[in-house]
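S.K.: Right after this note come the structures.
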Structure 1
Amino acid sequence: MKVEARTVHDNPSAEELRGFTEAMPQCRVTEFGNVNVQTRATSRSSGSTYVVAERSSGKTMTREAFEDVARRQDAYLRDKDVIVIDGFIGNDPAFRTRARLTIEKANANIAGMQQKLYFPRADRDEPEVHVIYTPNLEAPGYPDDRVIAVDLEHGVTRVLNSDYFGESKKGGLRMWNAKVYDLGGLALHAGLKVVPTPAGEKVFMIIGLSGTGKTTTTFTTQNDSLPVQDDFVALMPGGKPYGTENGCFAKTFSLDPDFEPNIYDAVVKPTTYLENVFQDEVGTVNFFEESYTQNGRAVFRMDDLARFRDATDVGTVDYLLILNRNENIIPAVAKLDQEQAAAYFMLGETTGTSAGGASEAGKFLRVPGTNPFFPLPHGLQGNRILELLATHPIETYLLNTGRVGGGDDDERSKKVKIPHTSACVKGIAEHSITWTTDEEFGYQIAEVVPDFDDVELLQPRRLYERQGRLQEYGEIVDRLKAERVSHLESFPELTPEIVKAVG
């Protein structure tokens with residue numbers, strides 16, 4: 001569909017988009033020579049997101065309500081200058097989706113960022129998914145006068161009154177989720193990487209909610225590993241993965257070149273777009289400053305990285321990692337059978353971060369599939385992942401990227417650090433971990449992980465026992481088991497063997 005507007009800038013060049021962005025009053029140039037835009041909305045607006053459907057994983061709206069939003073937005077745009085960006089989600093000719101963003105020129109940074117993430121397409125065919133974006137049009141009657149209205153049937157998402165880039169990025173990917181499901185696969189909120197080993201190259205898929213270490217785990221190097229994708233991947237029958245984006249939308253808070261050199265080097269390139277990253281009056285950036293938000297972001301292309309692998313050159317998936325940023329009795333790594341894998345995938349347990357907004361930051365969450373963008377009933381995700389695991393042998397692991405024994409303010413607790421997680425990934429790839437069965441939860445926990453120096457992070461019961469806290473440990477075990485069963489039972493579509501796996 002074509003949007004009527006006063007003027008239309010049809011697929012401008014990267015240089016033109018940069019010029020439009022620099023003209024924005026909320027844009028500043030940093031010490032690195034890249035642009036940094038401060039936005040009103042600093043995270044996704046899940047409470048303002050509605051899907052046209054009778055049943056969905058989130059809020060729903062009627063067809064009539066959607067058409068009312070569409071009429072108001074179309075009328076608004078007729079007197080505005082807009083930018084149109086076309087591209088593909090995915091770059092495999094047999095598995096890619098024509099996508100389009102139409103947005104007010106006043107928010108050109110969003111167009112510039114989206115252009116970096118789309119794979120280029122030369123045709124001007126009608127898109128399969130289309131995000132129509134008016135950051136400066138309010139939506140009275142909706143939470144925060146903001147609405148993200150999703151029409152899966154026609155592949156259109158309309159965004160009103162949010163200037164946060166994530167609504168553009170996730171707008172297209174949310175509709176792509178439904179398409180992948182209809183094709184017999186599952187869209188996973190996951191990174192993808194390849195790790196060389198003496199037994200050959202191993203393919204890892206890393207599932208995690210934003211802020212749990214998904215990008216960090218994907219980009220941290222083991223055996224000269226190569227990142228492939230950092231945010232969304234399709235998993236199809238037979239274990240075949242497909243990538244989605246030509247770049248990365250990376251969190252920048254606490255970005256440290258010593259721990260994440262590949263990401264850091266890409267973020268400081270002059271071609272990168274920054275969003276809500278702190279900089280002082282002379283343009284100096286501070287990635288550790290959080291006075292405005294912890295959810296500072298950067299968008300860069302994959303070829304801005306020193307090393308990466310194209311998604312079309314990747315074999316079937318060998319390992320699935322489910323990230324859980326917890327702070328009590330979850331071990332640094334646990335090995336799961338297929339039913340347990342589907343159950344912990346559906347539980348999606350983690351501690352929320354600023355990526356989900358102030359309402360989620362610091363709170364314990366259960367987000368099925370760690371995928372808040374799956375627009376269909378969530379129980380379908382759990383059943384589908386179990387079906388896919390049955391079509392191809394994929395070893396599945398639970399990784400805690402948080403703490404053991406308590407929160408940040410509890411001096412008795414211990415942090416699972418980036419080198420710990422990296423050692424676990426390397427040990428999984430090389431089959432060098434020694435396992436034993438956990439008596440309480442039935443999954444396998446590690447006895448020995450090479451280059452991992454703290455057994456209490458591998459077996460949390462030992463920490464609680466040493467500290468005289470076994471009663472507390474037992475109470476947490478009992479509570480988690482009961483809560484998990486109750487939570488999984490709340491999804492009517494979910495097959496019973498998945499629920500039983502945590503009982």
Structure 2
Amino acid sequence: MASPATTPITCPNCRQPFSAVIEQLIDVKRDPQSKVRLLSGRLNAVTCPHCGFRTAIGTPLIYHDADKQLLVTYIPMELNLPLKEQERVMGSFTNAVINSLPTEQRKGYLFTPKTALTFQSLIDIVLESDGVTPEMLAAQREKMQLVEVFLQSDPAALPALVTQYDAQLDAEFFAMMLAAADTALANGRRDVAEQVIGLRDQLVRLSTTGQGALAAAAEQQATIDEVSNALNALGDQATREDLISLVLSLAHGANGQIADEKLQVFVGLARPAMDYQFFQQLTDGANGASAADKQMVLAVRDRLNELVGLIDQQNEATVRQATQTLNAIVSSPDLDAALEAYAGEIDDAFLQVLSYNVQAAQQSNNTELAERLNVVFERVIGLLQASAPPAIQFINQLMSLPTFAESRAMLAEHAAEFGPELLQWFDTLLDDLTAQGSAETVDKLGRLRDEAERILANSPAPVGSGSAASPAPSAQPPQQQQRSTFLAGEPPAPNASGAPKIELLPGRDRNKSRRER
């Protein structure tokens with residue numbers, strides 16, 4: 001049993017044939033994101049390339065989670081398979097799972113799989129294995145019904161509704177709204193996603209939980225700004241001694257306690273510089289200090305070491321998953337179908353892994369792999385640019401023009417359609433590309449940003465559909481949309497932020513990481 005596999009499909013809307021990547025084996029240990037695709041409704045959800053109709057393909061499934069010793073089979077009733085055929089299909093699926101495991105891992109649960117009669121019961125079994133009880137599921141469904149109540153209500157009635165349901169608008173409720181928006185976006189319903197996100201922003205401002213979250217976010221941002229400004233003040237020639245002195249000053253919290261929030265931010269920003277010598281010098285400094293100071297320095301060192309370990313584990317897991325996704329896409333005979341199936345997993349980490357593997361294939365003279373990876377990269381950039389918000393698409397068009405004069409003319413003609421939000425998008429892209437070290441692109445983007453500011457300063461308020469499609473003034477451009485920032489087909493600089501590098505090439509250690517200061 002090969003999963004995922006490219007399968008011929010006939011569109012139920014226009015009746016045109018096309019190919020799509022269909023998954024029948026969900027193996028959580030091999031591909032953790034397959035569980036995410038299942039629970040989010042993205043598994044085997046395909047879009048017809050002829051008419052754009054999106055539908056979920058009903059197919060036999062087998063779900064395997066070795067850590068939980070869980071094996072579940074599911075055959076959609078609408079397939080109307082005879083009982084013997086069902087037994088044959090599920091027998092072949094089960095044997096495929098068993099044969100894929102070493103002998104010592106073949107346990108009893110594999111021979112007595114659970115059976116899900118409906119797709120929802122499959123979801124319920126998976127969630128129950130995660131400790132989600134039927135009562136919790138019922139509470140979640142009530143919250144989703146509450147989301148519908150807010151979506152269908154008159155905007156003028158929102159304050160009164162929030163007062164009525166304030167106790168139910170908790171962190172889980174807002175997380176479910178984000179998940180619903182992500183699912184809508186993955187299903188091609190950007191209009192629904194934007195409606196849900198817009199409603200969520202209003203409810204955050206009106207509800208008790210939301211106001212508390214905003215206050216906590218403001219406090220967190222203040223901490224980030226403090227640590228970031230302190231690091232920037234050290235300058236480009238900062239030494240390890242400078243960093244050690246800074247982190248020890250940041251670590252002193254109230255009542256002699258360690259300011260853990262500041263240490264977390266410090267590690268997040270300065271991880272590439274925190275190498276073996278950094279910790280060795282920190283230890284040496286502790287050994288030469290007084291007893292009281294030594295205890296404090298050693299406590300800070302131990303916490304920093306713990307935080308570094310957590311970040312490295314997260315980075316390695318992220319890159320490992322991105323590599324698995326890239327392998328699945330590259331090995332698929334139908335790139336377009338594979339890219340659609342894995343669209344939700346194309347993020348900054350994926351782009352960095354892809355870019356690194358392109359360079360690795362070129363350096364090893366693996367022409368065939370390099371060409372395949374370049375095709376993948378071009379298709380990915382095309383998908384990201386096509387799905388980007390209107391302002392991002394407009395900036396991409398500006399950047400792709402051959403001369404700055406042409407870009408400036410186009411900017412003068414259309415900038416007013418987006419209004420001040422265009423400058424926010426420019427700033428987001430500049431931050432993103434500056435971190436990648438794309439000097440030439442950053443220079444052109446910065447000049448266009450300055451020109452846009454000059455034009456908008458002398459323009460009337462934005463009118464038309466362009467401004468309506470741009471993000472809300474108070475909203476930071478979402479991270480998912482920031483993935484479309486590699487303008488004019490420019491690849492991200494591999495390992496620009498010190499993240500682990502993983503090669504796709506066979507025979508290499510995929511868990512080996514290299515970090516630069």
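Every read-out reported here was derived from the displayed coordinates using simple, explicitly stated rules and does not represent laboratory data. What you see is a predicted model; the values in this text were computed from it and never measured. Cβ atoms are built from the backbone, for glycine too; each structure is taken alone.
S.K.: Which structure, out of 1, 2, was mean projected area of the Cα convex hull in nm² calculated from, if the result is 22.2?
M.R.: Answer for the origin of the read-out: 1.
S.K.: When helix-only ellipticity at 222 nm (-39500 (n - 2.57) for each DSSP H run of 4 or more, over all residues; to 500) is computed for each of 1, 2, which one produces -20000? Each step should come with its number before you reach the end.
M.R.: Numbers: 1: -8000; 2: -20000.
Structure 2 accounts for this read-out.
S.K.: Using FRET efficiency 1/(1 + (r/R0)^6) of positions 258 and 330 (r between Cβ atoms, R0 = 41 Å, to 0.05) as the calculated read-out, with 0.35 as its value, let me know the right label among 1, 2.
M.R.: 2
S.K.: Further question: Check the numbers for distance in nm of label points 7 Å out along Cα→Cβ at positions 130 and 370 across 1, 2 and tell me which is largest.
M.R.: Comparing 1, 2 by distance in nm of label points 7 Å out along Cα→Cβ at positions 130 and 370, the maximum is at 2.
S.K.: Please compute FRET efficiency 1/(1 + (r/R0)^6) of positions 202 and 226 (r between Cβ atoms, R0 = 35 Å, to 0.05) for structures 1, 2 and give me the label with the greatest value.
M.R.: Comparing 1, 2, the top value of FRET efficiency 1/(1 + (r/R0)^6) of positions 202 and 226 (r between Cβ atoms, R0 = 35 Å, to 0.05) belongs to 1.
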